[in-house]
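The structures come next, written out as structure tokens.
Nothing in this text is a laboratory measurement; each read-out follows from the coordinates by a stated rule. Just so you know, these numbers come straight off a predicted model, no measurement behind them. Cβ atoms are built from the backbone, for glycine too; each structure is taken alone.
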Structure 1
């Protein structure tokens, strides 16, 4: 059985002895570029969501998601500039608008907004896991671990609100043939 604490200590020890890391390999660079792009595209979508809903709990969740995306963008940008990884173009921010002036039919519902955030968080978690697994450099691997953990925490908040409001989309339950049903 794997001892989690020993594994983490070995990983951290490897990080502390990594005085002059090699340049990122192409997979690490591509992972940074793709995740940066995903986050950069996410921010304007979240701004649109902020302009669409009046639900105070959902507004807080959207703002938390936007703040996290911007924080991760800043971290990635510093690494990418330092390592010479070209930055993708960033879309312009959206202006503020009045949610009550958006006509019905053109306005996303609170459930649709929450599910959009949920899907974005899930895809971000998968990207972080993939990039963490492909990282050779310990500092880059730890960055992905941090991003992954932050997104998992945000995801748990999203799921809780969605369950509370009845917005969570649940696939049909599976019952094994021949299993007793209650």
Structure 2
């Protein structure tokens, strides 16, 4: 996996590295010789689990496995200025993209819901830093889902946007941890 991703990002602009990972990641998911370690399949009972698999010292990208118990979801969030490519390894996910309409910390942020994608194993999507907002959930009421996320750089935090009943969202910085 590492060699394929290194090739995809080597000596490329962020946009070309993103495109290279978009091409490479579905091939890795479909390759029976590429196996995830046992810890990458462990869900967390209270929230989706994040398991860092690899961070490249040379190229800066980071690979994280996420495990989604039935119904677990993220809030609307960004990726701290990083592009991200995500592929479903097992199960299914629902990814909703959001378009920023207004950013105002005093009166609330406003978003419009964009495309909603229902993804199964092998399906891939991504976000560029220029259009960085989405939410993800496991819609399956019984099965765990596992996804692989390749980020431009290691994410130690992201901005989440908590909705109120008036359609506004309020930004909140969320530290991101690696689940054991």
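Observations, loosely collected:
- A value of 14.8 for Kirkwood radius over Cα pairs in Å, for residues 25-128 alone, calculated from one of 1, 2, originates in structure 1.
- A value of 184 for volume of the Cα convex hull per residue in Å³, calculated from one of 1, 2, originates in structure 1.
- Among candidates 1, 2, the computation of helix-only ellipticity at 222 nm (-39500 (n - 2.57) for each DSSP H run of 4 or more, over all residues; to 500) that gave -23000 used structure 1.
- Computing distance in nm of label points 7 Å out along Cα→Cβ at positions 57 and 81 across structures 1, 2 gives 4.0 for structure 1.
- At a computed 1.06 (Rg/Rh (Cα atoms, Kirkwood Rh), for residues 33-72 alone), which of 1, 2: 2
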